[in-house]
Structure I
Amino acid sequence: MLTRRHIRVKVMQSLYAFNQSQNDKLATEEKFLKKSMEEMYDLYLLQLNLLTEIRGKAENFIEKSQQKHLATREDIDPNKKFVENRIFQILDENEPLRQAIEDRKITHWKRDDEYVVILWEEIRKSELYEKYMQTRESSFKEDKDFVIAIFKEIVAPNDKLYEYLEDKKLTWLDDLPLINTAILKMLQKLKESSAGSMKLTKLFKSPEDKEFAIELFRKTYLNDEMLSKEMLGKTPNWDKDRIAEVDMVLIKMAICEFVKFPSIPVKVTINEYLEIAKEYSTPKSSIFINGVLDKLSREYKTEGKLNKMGRGLM
């Protein structure tokens with residue numbers, strides 16, 4: 001789930017927060033980094049749980065309709081295609097998902113169920129729902145295509161949901177696109193035989209990725225003085241006070257990767273930090289950062305400082 005780029009973003013945010021707080025306790029900020037990454041998994045579970053809660057609201061809607069004093073034929077004999085959707089059932093009956101939600105105390109939709117109601121109402125009034133409910137039976141493919149469609153077109157882009165998540169945890173805004181993509185990929189892979197065996201996406205693709213996050217944070221922080229000196233003379237009219245602090249952090253992280261991470265290709269490092277700068281810093285930051293890193297990488301190569309291992313890593 002967590003890509004290397006998103007790991008770099010998490011490290012950048014932690015280092016930036018570290019600098020802003022003037023905190024000198026490495027362990028405290030390292031704990032913040034780990035917590036930020038773990039909370040991303042909470043968001044993943046929260047979004048999956050949201051789908052099952054929407055199904056629950058649909059069931060409640062049917063039950064209340066049946067209890068009407070002047071119930072219609074449709075109220076008495078409702079179309080249960082939505083609540084019996086096989087994808088909802090797979091999610092609702094998945095024990096690892098249920099256990100993870102319980103262990104991590106994901107109770108948001110029980111406490112703030114008005115957001116579930118908002119989404120259920122939007123789905124119920126949508127053309128997607130109307131078309132889906134024209135029949136009472138469906139294939140597994142139709143069920144899956146429908147859930148994917150409502151997630152992409154109604155749930156994921158919902159403004160009210162976005163505001164709610166922003167209010168709960170600011171860092172979730174950066175995580176949301178990656179989480180929603182991971183959920184869509186998981187839904188797309190589901191098969192009818194997945195009932196009872198659906199596997200949750202892991203937070204880290206490998207143990208090496210988790211180690212990379214901690215090592216990048218530690219090595220950038222602990223070598224801050226050396227990394228600052230490396231920047232001297234590499235920027236036109238260099239003035240520390242005039243360089244955006246986010247740019248400073250990104251350049252230091254990149255230099256750290258140049259000299260402290262022999263398995264990461266130089267081009268990968270430069271490209272990653274340019275893309276991060278485009279999203280998180282000023283409009284001209286990527287050009288500025290590219291100039292600094294390009295000059296440094298060429299100097300390091302000439303001086304033999306790029307101790308990269310493997311073919312094509314220069």
Structure II
Amino acid sequence: MIEFENIGKKYDDQNALKNLTLTINDGELFVLVGPSGSGKTTLLKTINQLVVPTSGTVKVDGEDVAKTDLRQLRRHIGYVLQTGALFPNLTVAQNAAVQLDALGWDKKAKEDRISALMAKVGLPPKTFLQRMPSELSGGEAQRVGIVRSLAAKPKLILMDEPFSALDPVSRRQLQQIMIELHREIDATIVFVTHDMHEATLLADRVGVVYHGALQQVGPPNEVMANPANEVVRQFFDAESSGDRLLKQVLVAGLGREKQPGETPLKVRNSQTVFEWAGMLERRADQLIEVDGRVLTIHDLLNYVARLGEESDHDQ
């Protein structure tokens with residue numbers, strides 16, 4: 001469990017964080033989301049003491065991180081940056097094993113662990129372990145960074161906009177990998193992004209941060225459906241602009257009446273089809289109610305199929 005208690009951080013006369021209190025539960029994939037410069041990364045870095053708060057306390061499993069041995073703290077936290085941040089003079093295998101070397105793992109256990117993780121992130125060990133970072137694409141380098149963060153089986157993993165620099169295809173692939181890995185590993189993941197679509201897809205819960213203050217916390221579906229204030233609503237609306245919206249699904253004639261005993265999640269018609277897909281990826285049987293109509297996963301599939309037909313006709 002991670003506890004932020006009245007966290008403040010000042011840089012000169014500017015408040016990067018303002019009296020922020022938040023609890024992240026064990027085993028969650030918790031996403032800090034908000035516009036660029038909102039304080040998300042600053043908050044993340046207080047966990048491993050890369051940023052020292054001006055006021056307040058950060059606790060991990062009840063221990064104040066300010067009173068913890070810094071080297072021991074960081075050895076047991078996985079950390080993934082915006083780029084793979086690999087050592088250019090080390091092979092992929094050597095980069096991936098940095099934490100294991102520091103912890104004194106023996107050669108066989110180290111090789112087995114790295115090979116297993118490489119396979120999980122879609123990098124065949126025999127092909128990639130002896131490559132140098134300069135021989136990798138951006139997406140491949142970031143996968144190695146994920147392997148390195150998981151290698152020592154940490155209970156806590158911090159991810160600072162890890163996919164923001166990638167092309168859309170690589171980004172989507174790595175998002176899916178993270179969903180699958182989180183189902184398998186016994187770890188808490190704190191993930192920073194300014195992309196609401198990404199947050200919706202990945203998060204068990206989101207924390208919306210704006211100008212250093214926490215605006216709202218909850219499951220992404222609930223935050224989308226019931227924004228706590230105008231800041232949160234506008235952020236979602238800004239992220240939604242230019243996308244296909246749920247009201248367009250209704251215009252296409254999809255959806256049905258609510259049946260007795262059903263309790264669909266009520267969402268706004270301005271939410272995007274992408275956000276709907278994110279809900280269904282986490283729970284395929286999730287029913288949503290939009291303007292009194294109930295939509296299911298089958299409606300999404302029908303809508304996407306119709307879009308494909310329209311595209312074919314336009315060619």
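The numbers here are math on the coordinates, done by the rules we state, and not lab data. Computed from a predicted structure; not experimentally measured. Cβ atoms are built from the backbone, for glycine too; each structure is taken alone.
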Calculated from one of I, II, volume of the Cα convex hull per residue in Å³, for residues 126-205 alone reads 106, and the structure in question is II
Kindly point out which one of I, II the value 16.1 was derived from, the read-out being Kirkwood radius over Cα pairs in Å, for residues 158-269 alone. II
Quick check: 18.2 is what I get for mean count of other Cβ atoms within 10 Å over residues 46-53, calculated from one of I, II. Which structure matches? II
One of I, II was used to compute helix-only ellipticity at 222 nm (-39500 (n - 2.57) for each DSSP H run of 4 or more, over all residues; to 500), and the result was -12000. Which label is that? II
Ranking I, II by distance in nm of label points 7 Å out along Cα→Cβ at positions 86 and 302, the structure that comes out highest: I
Computed 0.97 for Rg/Rh (Cα atoms, Kirkwood Rh), for residues 214-261 alone - originating structure among I, II: I
Can you tell which of I, II yields 32 when percent of Cα pairs over 33 Å apart is derived from it? II
